[in-house]
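Since every read-out is calculated from the coordinates, none of them should be taken as a lab result. Keep in mind the model is a prediction, meaning the values are calculated, not measured. Cβ atoms are built from the backbone, for glycine too; each structure is taken alone.
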Structure 1
């Protein structure tokens, strides 16, 4: 049984489509889990006193999960671009990838800045 280039291409496309589906599903699970976790902790904080740093920790953790999910989605976009055949689809994928990359970049930057601020010793206030 000879393997032709066409059958290899079909196999590659099929494997890529399944990988895209799995990776997007992983991103979805991460986002849903993170949103539920942040929601529960936020609601809990509404009914009991919570220091400001703990509230920041909730959103920092949520942001980290979102960065992870965006990274997974970007990976799925990269795979999808390898099997896309029309220029319209490539342009759409490119636009989505650019948006996700910018979101990822700014979210990571905000997380790093917040983390740095949390680890700096507080300066005493002038009287």
Structure 2
């Protein structure tokens, strides 16, 4: 369901791009994601690795949510403001899914402690 929702978001963004007479460019590397990946703990048990990947995904969704909130509040274009607001709401749900999975399946993992550490990460 989450993957389907992400594909719908991509299609919506692509439709707006086309409607406004632009074309989709090449994918750019995301320096934040690349640097956050370096900050992730490597090794450990399979459970620790899964927990780390879920927290990594949650942090990406959290930062997306924050960016979309700012964009929706500051942009003067009503269509884009609503689009970014809707994405913000969706990303907030995604982040909670990843955190919830971690709490449910990451027994014995200090999820909250690691989440706090990831929250301090700056590029």
| 1, 2: which one has log10 I(q)/I(0) by the Debye sum over Cα atoms at q = 0.14, 0.16 Å⁻¹, as calculated, at -0.70, -0.88? | 2
| note | One of 1, 2 was used to calculate distance in nm of label points 7 Å out along Cα→Cβ at positions 14 and 46, yielding 5.0; that structure is 1
| said: Starting from the value 31: which structure in 1, 2 was relative contact order in percent (Cα under 8 Å, 6 or more apart) calculated from? | reply: 1
| task | Work out the source of -25500 here, i.e. which of 1, 2 gives that when helix-only ellipticity at 222 nm (-39500 (n - 2.57) for each DSSP H run of 4 or more, over all residues; to 500) is computed. | result | 2
